[in-house]
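Every read-out reported here was derived from the displayed coordinates using simple, explicitly stated rules and does not represent laboratory data. As the structure is a prediction and not an experimental result, all values here were calculated from the model. Cβ atoms are built from the backbone, for glycine too; each structure is taken alone.
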Structure 1
Amino acid sequence: MIEYLVLVSAISFLLFLVPGPHQRYAGIAGWTGMVAFLVTQLPDFFAENNFVYPLMTIASVPFLAITARQLWIEREQVMHLTRGAAIAFVIYAPFEYIRPVGNWLIGRVVDQVSLILTYLQFPFTMFDWNIFINQGFRVEIILACTGIQSIAIMLGVAGAVKSTWTQKGLAFLLIAPVIYILNLLRNVFVIMAYTEQWFPYLPAIASNGEYGYESFFWAHNVICELLALGVLVVIAYALFRLIPALGTMADDLFRIYRGEVMRVLGKDTESAELRRD
């Protein structure tokens, strides 16, 4: 059932990329499927003691309400935002739904992480084709560990507005290889930190009842999540410099969503700056 939500979202976003009067319906369906998927994942997020994704999920509900309203009136900036999401889903979907493709990517990441760990002379063995083990602690490399989601999202951002082929090429080089390489280093760090128990701190908030999980929590759920967020912010800033129309779109989107929030709160700020759009 959960996987079908992502599939419905992907199909809806794919339809959105086809010009026509159906686009606003497809866009609303795409965003709804995405938010519904996040909501269904809340128990897993909490079980992993992950604080970033639950916050994103909670924020996604009012975001969906505002986005659906803006898509219904075909607000240009929100249509561009949805185009970016559609592109991201089209890039990500083959890895999620064509198992050999997803497993191929996981396998490449496993091979390259193994090479880095070997170069660092870090002791490990393979418990399975995608599971590293050291001192009895195991780390499984899954699709979420490949960086494909972040790559797809940022490529979607880059494709949200019109740009030249030169800008497209430079944007790809800025996004795909940079995120992929940094993600390899993230996996190496998590494996080393967890299996060597680098951060056995504050089990009251960091443990899920599993022995040694605290080190995984701090390495994966805190340090790497915050660093990843910082990297994405830097890449986004570089994209805005490379494709100035993205910066303009981001500014317009901020005003639109802020105006909608203030309107719901009873403060009439559907102001002149929004009405000029």
Structure 2
Amino acid sequence: MANETQLGSIDAYSPNEIAYRVQSVGSYKANMSVFRMVMLGILAGAFISLGGMNYLNGMAQDLPKLVSAMMFTLGLVLCIVGGAELFTSNNLIVMAWAQGKVPSRAVLRNWFWIYFSNMAGCLGTVGFAYASGILHTVDLGFGVQVLKVATTKAGLPAHEIFFKGILCNVLVCLGVWLCFAARSVTDRILSLLLPISAFVSMGFEHCVANMFFLPLGFLAAQDPLLVAASHLPPEAIGQLTAENFGINILLATLGNILGGSVLVGGMYYLAYLKGEAPASGT
């Protein structure tokens, strides 16, 4: 590893090296101070919300859905490159836990503070977005897209939310996994582009993103002008309730945890770390 650094290697890290890097970073994350977790968690919630706004703006301008989905990637790029702590990607801490590097209490401590800090960042950004008047931009198209996205999410059957949550965080954590192969900012951005745009374009459920979309949709539903422009039936608008918000967030969260911690972190732990000692220099 030292020789590669001295030679200025630009080759991606191998999957085996990625596993040890993820484990090392997971140990660091689990032992961060509460203050730092809260600050970086709030930032991540705000960053994901900005990615959501970017996505809605693309949809409001009638850009192809895949292009708009790529615009959502802004949120994860800001988290990874800019530095922030996102609950869904922190599910990968289980690799350090499974290797015995951090206790269960430390993992749950991290998840608790990051989760609710993400929520605070999302709700704060909802307030800023609403106050900015962005719902009425693009000839009301932005607000209409908010309503369409939020009512779709609020109206999903429980089992669909859960399984879409699983698939969502499989892709998110795979995107983050690929970032650990990167040696440059450009590498990191390109690593995120396909997995993140895939989950958005396929309509999977990301608990943190939904902490932005659903509350903003509720506020948009209070505006008769936006409701009329959306042409959505009253029963669809009526689904934007606190109860449906809670159900969606809970089931998406459980699905995200299973997808990220078990199907990505757990599988890669079994493949590369179980029964292995860290290689020298990793």
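With FRET efficiency 1/(1 + (r/R0)^6) of positions 131 and 243 (r between Cβ atoms, R0 = 41 Å, to 0.05) computed per structure, which member of 1, 2 shows the largest figure? Write out the running numbers ahead of the final one.
Numbers: 1: 0.55; 2: 0.95.
Of structures 1, 2, the maximum of FRET efficiency 1/(1 + (r/R0)^6) of positions 131 and 243 (r between Cβ atoms, R0 = 41 Å, to 0.05) occurs in 2.
Any idea which of 1, 2 comes out highest on distance in nm of label points 7 Å out along Cα→Cβ at positions 171 and 203?
Working: 1: 4.9; 2: 1.3.
Comparing 1, 2, the top value of distance in nm of label points 7 Å out along Cα→Cβ at positions 171 and 203 belongs to 1.
When distance in nm of label points 7 Å out along Cα→Cβ at positions 163 and 195 is compared over structures 1, 2, which one is greatest?
On the way: 1: 3.8; 2: 2.3.
Evaluating distance in nm of label points 7 Å out along Cα→Cβ at positions 163 and 195 on every structure, the highest lands on 1.
Computing percent of Cα pairs over 15 Å apart, for residues 35-98 alone for each of 1, 2, which one ends up highest? Please report the intermediate quantities before stating the final value.
On the way: 1: 64; 2: 55.
Ranking 1, 2 on percent of Cα pairs over 15 Å apart, for residues 35-98 alone, first place is 1.
Assign the value 17, calculated as relative contact order in percent (Cα under 8 Å, 6 or more apart), to the correct structure from 1, 2. Spell out each step's value before the answer.
Working: 1: 17; 2: 28.
The read-out comes from structure 1.
Can you say which of 1, 2 returns 15.0 when mean count of other Cβ atoms within 10 Å over residues 11-18 is computed? Don't skip to the end; give the middle numbers.
Numbers: 1: 19.0; 2: 15.0.
Among 1, 2, the structure yielding 15.0 for mean count of other Cβ atoms within 10 Å over residues 11-18 is 2.
Comparing distance in nm of label points 7 Å out along Cα→Cβ at positions 67 and 235 across 1, 2, which is largest? All intermediate terms of the calculation are to be shown ahead of the outcome.
Numbers: 1: 1.8; 2: 3.6.
Between 1, 2, the highest calculated value is found for 2.
Please compute volume of the Cα convex hull per residue in Å³, for residues 19-154 alone for structures 1, 2 and give me the label with the greatest value. Don't skip to the end; give the middle numbers.
Numbers: 1: 135; 2: 117.
Largest calculated value belongs to 1.
To which of 1, 2 does the computed value 20.5, 63 (Rg and Dmax of the Cα atoms in Å) belong? Don't jump to the answer; show the numbers that get you there.
Values: 1: 20.5, 63; 2: 19.3, 65.
Value 20.5, 63 for Rg and Dmax of the Cα atoms in Å corresponds to 1 out of 1, 2.
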